[in-house]
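Below are structures written as structure tokens.
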Structure P
Amino acid sequence: MRVSKFFISTLKEAPSEAELPSHKLMLRAGYIKKLASGLYTWMPLGLRVLRKVENVVREEMNHSGAIELLMPAVQPAELWQETGRWEVFGPQMLKIKDRHDNSFCFGPTHEEVITDIARREIRSYRQLPVNFYQIQTKFRDEVRPRFGVMRAREFVMKDAYSFHADYASLEQTYRVMYDTYSRIFTRLGLQFRAVAADTGAIGGSGSHEFHVLADAGEDALAFCPDSGYAANVELAEAVAPVVPREEPGQSLEKVITPGQKTIEEVAAFLNVAPQQVLKAIAVMDAENRFALLLLRGDHQLNELKAAKVLGEFRFASDDEIHRNMNCRAGYIGPVNATVRILADRAAAAMSNFVCGANDDGFHYTGANFGRDIHLDGADVHDLRNVVAGDLSPDGKGILEICRGIEVGHIFQLRTKYAEALKATYLDAQGKAQIIEMGCYGIGVSRIVAAAIEQNFDERGITLPTTMAPFQIAIVPIGMGKSEAVRSAVEQLYAALQAAGIEVLLDDRDERPGVMFADMELIGVPHRLVIGERGLKQDQVEYQGRRDVSAQAIPLQSVLEFVKSRLCN
């Protein structure tokens, strides 16, 4: 491709609203252009990258035995009402009406549609298992779209759905999809990690997320380098301390702590470590009953874990706290409390700690479970996020924490949607059985941004060759003035194209510095520079995008050299 026949629109500076490196660089390189909040046009350069990701995904999905189809983006409300998700899915769903006042949505996901296909088309166990997939545009009305295509409202997704006669078959396909996803991200040259995850709004009995590792990641991942254990921090179990709780060594004393409400303020005021302060969090359960959740001061509540114990809950209001504890937030605690108390495992192992005295401006020091606070074993649960240094739940080492960008998620849906939509098959005895289901998603457009978060420098994008918009760039020096340069460039350009290499010829009448800067910014991984000085010695200059310096290559060896570098 010649630059003069293509369309490149680079910027020296990114718009002020761009925050992440990927967002800034995708705008500067002309990969995307903003239309409205969370809506982006994929420009020719960016579309080439997006299509390369799609191609790898499609090739590996086909290799796995999945069958591609394409479902409507607009879905009737009736299907979602059958599963009960029309109201439950929430404001992320874009709801629309047609001219006949019928309700539809712009599909955020396709479990309902594919299950409707299954209940209409699958009759016998002989048709199972089957795995359908599509690569399609989705829409979710994000509350706060940000970070470019990383969290856009409209995005490209690969979603697959498998159907099975039994759970054993589902587990087998689930493992195939796990391996398929691993191959996809490996082929794309990404550093990634698969982690056990919560099923969230999709539902089901088990799931794994696939994360591209990057400092900009929104998710915290816990992993054990010694055992291979990995899970999203939301799901990772915080095991009970192995050291038993110490016996009381201090007497309970009520001390004045005027204006000290937060863990940090109280710890500093009393000159103790935050982990020696008990955190009390006031909540209301689904039946509007008040409860206190106790955590060690340096730990954070895991709301998913708490919901598994309490059911649906919310944080108590200031009025509710005062009505139940007779004091303000910041001074509540479990001593002499008559409300329901649930303690995290680490909190239950504390002794001689500081806690709120249920009196404005006062805390207790030297508080202890057993002596000052009754805590039944049934009231102790895993309620917190794990932190670096915790024991691995598999008992084989210590946890570390890293950041990740979720780019894939696989679920064992089981029968959730099949039961709701009455999707059945006839078994070998002719008896109707509920179909088992799996669901497997990849954020295709998000992968592009996530890959850039791993692959950039001060000059621009440094994508792996597998994803780069072009494999190699030819930058001529003085092509418009030198017949020798023009001839050598055209011959090499034709030879590279004939070899099936994606080459970008910068044939603009620009200064070399401008051309170099653009090729580096847009992320072309290999560059050849051809000028009169080099040609006099039958040489061209080669430099890889991540190389510190250039090297001279004999003109007659360029094609083989480029092939070898692309293979590497």
Structure Q
Amino acid sequence: MNCQLYIFDCLTGKLRVSDGDFMTIGKGRKNTFRVMMASEAGGAFAQRNGICRFFPRKEVCNYSLNSAELTGDCLIKSNTHYLFVLSGGCFIAWYGDEAIRPDFSRFDPRTWYVYTPETREWTSAKALLELPTLPEALCETALATFEGLGHYAFRLKDVLKVAAFIARTDGAVQRAHTQGHTPKGKHRCPFCWSTFFKEEALYIATHPALIGDDKLGPEEMQRFSPERKDDEGFALDLHGSRCHEQACPHCHHKLPPFFAQMSQLIFSVIGVASSGKSYFMTSLVQEMERAMSREFNLPFRDADPSSNAPLNEMRMRVFTAGDPESAYRGKEQLRRRLFRRVWKDGAYTNMPRPFIYTLNRDSRGHTLVMYNGNTGSPTPASHNPIKVADAIFFLFDPTANPGFRSLLRDSDDPQLQQCLVPPGRQGLLLSETEMQLRTTYNLPPGQKINTPLAVIIGKGDTWRNLLGPEPLLPIVRNGKLKPENISINSERLRELLFRISPNICTGAEAISNNVCYFATSSLGASPVEFTDSATGNIHLSPKDGNLQPSRVTEPLIWALSCLEPSLFPGSNS
């Protein structure tokens, strides 16, 4: 039997699989696996001849293993869960057959439950830092477990020691993690979403002899933790070559330049199939490059040409197309490349592709990461980008809504001639989003998130007459953002949407305390029908590359003003 050792850190949610016969754990940088605990080095797992043992460091007087107090080394039997509480740390070890290993992706230590054997009662879900508020009478016999761990459990009194350690040393980090935001001082990888301190980032070797990475394959240069630097502070690889580029310590994907020096903001665009997400994102990036420099003197730049390549190629095709088929080809190519294979939680999985840009205000830099939250994607629900998003954009398609279609029955717009989206699907998507966020943030009924949620009524060229003769107010004037105009426009659009499809408004407002409504047109005109020369099928596409997007930047500018008000100084004047 080919056994493998896995370690799961219950305080950070990180998973590490052993890549050798010896694995050290502790908070120090020299450990094979850095876990959140008080000791620089907590101990080591050693594997030899199919046998695995754990050896605690001398500084660790005792530790808890599966509710038993130990002081010396112990045997780690195969195919068995081992629950450790050691030096303020809390982790799970599993050594055994790869084919039957636990599904660590189901482990969610943000949600804990306490069981009292005498009364056979469970407490309601609580965050780790809330456990000390339970009655003291529970401490001696009660057990504590978390979501996904099944019938395995820690002793409550051991977990309370961990909670006290967290509250004493790093409570802010744990509270931020519980609320779903990136912990203070940490950075979130845009590819695998794992968090890390900037000191943990790996470097990418440059010497030609160091090709072949254990996670990315034989064609990629090795990733390494630098032990040497030159006189100018640049990392040196094993052959002494200077290295500039850094990589995520978890998935090994290359990070954008200056990633650790910038704050990061994550945006997720969601919507049903054919709602126009791809065209919206394409026009958004095209217009942001113009608008941010022109209106606010803020350069909006491509931060990762490699990851952004599919969107850039679609931009090139759509905005230079001479005919509908050329524009359509760009959209199809993007759709096929919205996901990429990433090492996460000890296995390769499909993750949404990030599109990464930067904004700079003086010396303050911001990395903007955008995802197309595609429905029906080849990625697990646990990898939905709304779970890490700082702002969510819900793209509502009026041409797929029965109420709008009824009011526009006299229109000759080809988008209204057929509808492939079942009635009610857009409202259902909002309900699914609410449930995923409630589960992620452990929200009780009635409580909402504070994440900005933009409800975007797209394809405005089709329905703008329903709004009446008065145009929407400009949100920028003389280089200043006008929040009052954003609010006036939002109220007007909400009134229209609530009159036609009230469930969309109530669905969005059940999710967030901060909802704003926008109207956009990604193309500036209705698409046209064309016959695919390869398949003979009829599709819709822009007539040509002469696009005139309308108001597509407004949702992102509003979200930025909520998250980073310093980007728009004097906006209330």
Structure R
Amino acid sequence: MTIAWWKQSTVYQIYPKSFNDTTGNGIGDIPGIIEKLDYLNKLGIDVIWLSPVYDSPQEDNGYDIRNYRLIDELFGSMEDMEKLLEEAHKRDIKVVMDLVVNHTSDEHPWFVESKSSKDNSYRDYYIWLDGKANGEPPTNWGSIFSGSAWKYDEPTDQYYLHLFAEKQPDLNWENPELRADIYDMMNFWMDKGIVGFRMDVINFISKDYPLEDGKVNEGDKYGDPGPYFLNGPRIHEFLQEMHQEVLKGRDVMTVGEMPGAAPEDAKAYTDPENEELDMIFTFEHMSLDQHGGDKWNLKPLDLRELKENFEKWQTSLHGVGWNSLYWNNHDQPRIVSRFGDDQEYREKSAKMLATCLHMMQGTPYIYQGEELGMTNVRFASLEDYQDIETLNMLKEKQELAWSTDRIMDAIYTKGRDNARTPMQWDTSSHAGFTSGTPWLKVNENHRTINAEESLNNPKSIFYYYQKMIQLRKDMDVISKGSFHLLMRESEKVFAYEREGDQESLIVLCNFSGDEVELDSDVVERIQGASVLISNEDGSLGRGVLCPYEGSVYKV
């Protein structure tokens, strides 16, 4: 039986604003992506996931869309977009676009009409409600970007819902006319030659009515709206309808971003029988270094929790649905700074983290710069931070009397600007990203961490990723084999076996700066086995793992 192409593919996420600027205005653009296609081709990736390039006021870096059928002038033109698709296809690289349909910009013509009067035909494209009798918002919900999730509109004396920024009103998916307009827009892009969509917070689109107050957790100012929008009552119906109207009969790849989805949800979303999505992005493994639901409330990672989480997803979806595999994206800090060591063992721990993730079952996603081992940034001045989520958090935590040190530590560790600093191409000023002034400062370490240096060094992280990507294509066990966790109780080693019909792999990853002894049964298993890939020369087969070692044995 042939396997779907996306099951042996590796996806590369491009955040256009920070990738490569050809005009000198300090903002990356589509011609800049075209310029670097040969670099991506050399890496060996199969698919580009392009973060939003649609027309937008850029309140949330393009996740606030004003016109779904226009390319934002910041990034270029529709002709540039068509050329990108053409040039990518010449190199056998497919392109997936971001689909943002939980909300639009408040400058979208639909919302402008919706806001103009209560009886406008577009009023029902968004979620409008009367306030409470005392004049307060309809519910006590907090927005994901801090503050209330409701915005009062005086002329029509109602509130509209915005789960994100005030300028990002939520769409009303209960309205069949809205859904038809969205499917029409999706077909427009598929006809242009894209091969699918990464669907932004797609499990938020079905709200659970009537909307009521959420529970106020300790230390929070607002109620939790989660139960009213996460995996709502009509979500499967909406996704099946979308599949029917847009995706059916096309050879495409879809991935849904789904905070708050558990493996049981994922099975339903990704089971081919249900005709919904190919895979989802889960968030559980990305919240293990925080207390509760507050990403800024930091705690050290317990590796045993991370292992158990991956085990749960690997075993639950095996043979039914499909996993997406990622460490980084535009919303997540740099993984080498987060779960690795971005100082003494930066290169080694970056390769170890790649080994750990890329040997699992699923479709791996690489975020721009991850293949270079790019790190988090520490801007000296708060003025240098641009991210709306970070700036809102700063205000909120100051009100909650968090100390400046605690706030800054949280920003250095988890702020989204960590992922958004410009791509580091070379040692020149602004890292070769722009000839002008970059929209966000470049990380000062670009003089040692950059693509030019990586391409000239045969032992670089880049070439390690290149080899990982090729192994997935060459070895069926990586895309088809079962997953078994080894050394479960170890607080430093993440070890697992991938068992296939013809061969098995044993993957050994040391998440610490210490030398660690392997369990005797694991040592026994790797005796006489060949090493498939490793970031270490010295210890192989000795029964110990060197600091941040990542090694794969074929048994």
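We did not get these values from a lab; they are worked out from the coordinates using the rules stated. The shown structure was predicted, so the numbers you read here are calculated from the model rather than taken from an experiment. Cβ atoms are built from the backbone, for glycine too; each structure is taken alone.
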### Query
For which of the structures P, Q, R does the calculation of P(r) over Cα pairs in 10 Å bins from 0, in percent return 3, 14, 19, 20, 18, 13, 8, 3, 1, 0?
P
### Query
When distance in nm of label points 7 Å out along Cα→Cβ at positions 279 and 383 is calculated for each of the structures P, Q, R, which structure yields the highest value?
R
### Task
Determine which structure produced the value 49 for percent of Cα pairs over 28 Å apart, for residues 23-286 alone, calculated from the coordinates; the candidates are P, Q, R.
Q
### Query
Of the structures labelled P, Q, R, which one yields 0.00 when FRET efficiency 1/(1 + (r/R0)^6) of positions 15 and 431 (r between Cβ atoms, R0 = 30 Å, to 0.05) is computed from its coordinates?
P
